[in-house]
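Below you'll find a set of structures to go through.
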Structure P
Amino acid sequence: MKALTEQELHNLAMNIVGRELEESGYEFMGVNSKKGKNPQFVCLKEKILHFIVVRPVAYPQNPSVYDTELMKKVRDHASKFEARTYYAGVGLSNAMDQNLPVYLNEKYIVQYEGLIEI
C-alpha cells in the first residue's frame, strides 16, 4: 500500500472542491495546483471574481479551521481585484482506520462543509 503524498492529497482536495465549483456554475479563470501557491482557484460567477484557497486537512484536525494570517494576505490581494475570498478545507481520512494515512486506490472519508467566506 502506498500512502498519498502531500501533493497528491492537495490534488485530491482540489478535485473535490473543483467539482463542486463546476456544478455550482463557477467559471475557472485560473487554477494553481502547486502546493504553497495561493489561491488555488480564481473563478468568475455572476460577473464577480472569487479567490479560493484549498487545503487538505488530516484527521483529527478540523477542516473548517484555517490559517488566519494566510487568508488575510489572500483577502488583501483579492481586494485589489474586487474579488471575494474563500477558504475550502477538505478533511481526508482513511475509511478503514482514520488514524492511518490515505492510501492510493483505497477508500477514504471526505469531510467538506463547503466554502467559507473570509
Structure Q
Amino acid sequence: MNRDPNCIFCKIVDGQIPSKKVFENEELLVFHDIRPHAPIHFLIIPKLHVPSLFEVGDEHEALLGRMLALAPKLAREQGATNGFRTVVNTGVDGGQEVYHLHVHVMGGPRPWKIG
C-alpha cells in the first residue's frame, strides 16, 4: 500500500506513532484528534496515502463513500445524539495541516454554544 515515510498519519497507520483508535479495518483507520474542537472529535483516514481531497480521482470514489458512510455510525457510538459536523480541510487555503486525506467528525454537547 502506498505510504509516505514522512507523513505523520502514515506513521500512525504503521503503528510507529500511537493513537487512540476508534475503528480500524483493511482500508481505514479512525482515531481521536489530539487537539479536539468538540467533546467528540475523531479523524477518519484511508490507510492509502492520498495527500488531500485535491488529489482524489475517480479511483477513490468508493473509498470516499465508505469514509463518509462510516461517520454517522461511529459518531453515534461515540455519543453524538443530536448530530455532528464533518470537515475536510484541503490545501493551504483550506487550512489543511497534515497532508494525508482525512475527515474530521465533531459532535457532542457544546455548552459554550448555547445562548
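Bear in mind these aren't lab numbers, they're just calculated from the coordinates by the rules spelled out. On a predicted model such as this, the values are computed, not experimentally measured, just so you know. Cβ atoms are built from the backbone, for glycine too; each structure is taken alone.
A few notes on this one:
- Once mean count of other Cβ atoms within 10 Å over residues 27-34 is evaluated on every structure in P, Q, the highest one turns out to be Q.
- Structure (P, Q) behind the derived value -6000 of helix-only ellipticity at 222 nm (-39500 (n - 2.57) for each DSSP H run of 4 or more, over all residues; to 500): Q
- Taking FRET efficiency 1/(1 + (r/R0)^6) of positions 43 and 99 (r between Cβ atoms, R0 = 25 Å, to 0.05) as the criterion, the top-ranked structure out of P, Q is Q, with the highest value.
- Distance in nm of label points 7 Å out along Cα→Cβ at positions 51 and 75 - structure with the largest value, from P, Q: Q
- Origin of the derived value 30 (relative contact order in percent (Cα under 8 Å, 6 or more apart); candidates P, Q): Q
- At a computed 115 (volume of the Cα convex hull per residue in Å³), which of P, Q: Q
- For 1.2 (distance in nm of label points 7 Å out along Cα→Cβ at positions 19 and 67, calculated) the corresponding structure among P, Q: Q
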